[in-house]
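Please go over the structures that come below.
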Structure P
Amino acid sequence: MNAQTLNRVAYGELLAKVQPHPIKDEREYDRLVAEVGRLVERGEENLSREETSLLEMLSILIEEYDRKHYPLSPPQPHKMVAFLLEQRGLEPHDLWPVLGSKGRVSEILSGRRAISKAHAKKLAAFFHVPIDLFI
């Protein structure tokens, strides 16, 4: 969507009402999240182009605030292995041929043994995911 397809008057009225700007505190964050909630509740198919554009802008502002104030720490590699097993309906014994033994699989899943680079490569190939998840 480009700016030419928006009704400038309608969009200006929306902006004047919501007054979006970079989020500096929790109060402003909560206000904009509530505004997003109101728009989403109406359903995407029921929004005007101007409302859709506003929703996109508010989402970007909220995402940026979240990234700065609530960064996600990467999961521990052994927990990622357990998660991938669960998500794919696999059992630890499915990793025995990949990692070499029942004991090694058990040690890795319990977090008692770190995942070597060689094992990370094998796990990445087995699960078809980036190697970074295991390092």
Structure Q
Amino acid sequence: MKIELSKKEFRLLLDLVYVGNWILNSPRGDMRFKDYDKLESKLFAYCLKAGMHSLLEIHDKEVLPSRSYIEGGIHDAIMEYEGTVFYEILAEELARRDMNFEPIGPDNFDELASRIDEYIEEFENNGIDNISIDK
């Protein structure tokens, strides 16, 4: 298979591959999906041919995204995603808790959505400052 990309498209593809691999593998510790790591290495190796040398490093004969690539803002995008997902999941879990974890259907979907929206608004205004845990 042959895919032709401009340098800009290739750079965007590297970001997508890196972010995807991060999401799939970062929580897995030693049980990483090796196929994704190998594909990431293979694609970053093409940086040599594309004249994008600063985006890769070689450690123990393995091609990896360079420190400058990693510190160049890609993790800011990942952190923004993680923050959004955190608040959305928390809002839904709290809303479901408030509804005693009833099964959601046409009868109570609007109530769930309204409660989620209230929590999202709270988090947008105050983050987690007003969350407390009673023992």
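Read-outs: derived from the displayed coordinates by stated rules, not from any lab. Here the structure is a predicted model, which is why all the values come from computation and not from measurement. Cβ atoms are built from the backbone, for glycine too; each structure is taken alone.
Comparing structures P, Q by relative contact order in percent (Cα under 8 Å, 6 or more apart), which one has the largest value?
By relative contact order in percent (Cα under 8 Å, 6 or more apart), the leading structure of P, Q is P.
Compare FRET efficiency 1/(1 + (r/R0)^6) of positions 75 and 107 (r between Cβ atoms, R0 = 35 Å, to 0.05) across structures P, Q and report the one with the greatest value.
That would be structure P.
As an exercise: mean count of other Cβ atoms within 10 Å over residues 19-26, calculated from one structure in P, Q, equals 12.0. Which structure is it?
The structure behind it is P.
Among the shown structures P, Q, from which was the value 11.9 of mean projected area of the Cα convex hull in nm² calculated?
Working through the options, I get structure P.
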